[in-house]
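Have a look at these structures, which come just after this line.
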Structure 1
């Protein structure tokens, strides 16, 4: 595996897919969230809204 692949793999393993109280999905680093099923507003601000990457109809 190339160095680039190792870096991407390491970063991916540190991520979690989490949801807010409305079921909207976010991609976060595990260190940024306490409970992946109940994101707070401050936790959401450190995450990426997955619909912004994948689109609403994904």
Structure 2
């Protein structure tokens, strides 16, 4: 069975902080650039990192 695609966490608030992390989706610039090339497991890992960066539990 096919899994549904993992949607980008972009919320159209594109501004990088001093650490080059987007203040909208909490991805690094490298993660943003590479999103379309990542596999599902890699995307899930990036989403986990975004959640940690956001301070949400």
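All of the numbers you see were taken from the coordinates with simple rules; none came from a lab. Bear in mind that the values here come from a model prediction, so they are computed numbers and not experimental data.
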Which structure, out of 1, 2, was Rg/Rh (Cα atoms, Kirkwood Rh) derived from, given a value of 1.04? 1
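State the single structure among 1, 2 that was used to calculate helix-only ellipticity at 222 nm (-39500 (n - 2.57) for each DSSP H run of 4 or more, over all residues; to 500), giving -8500.
The read-out was computed on structure 1.
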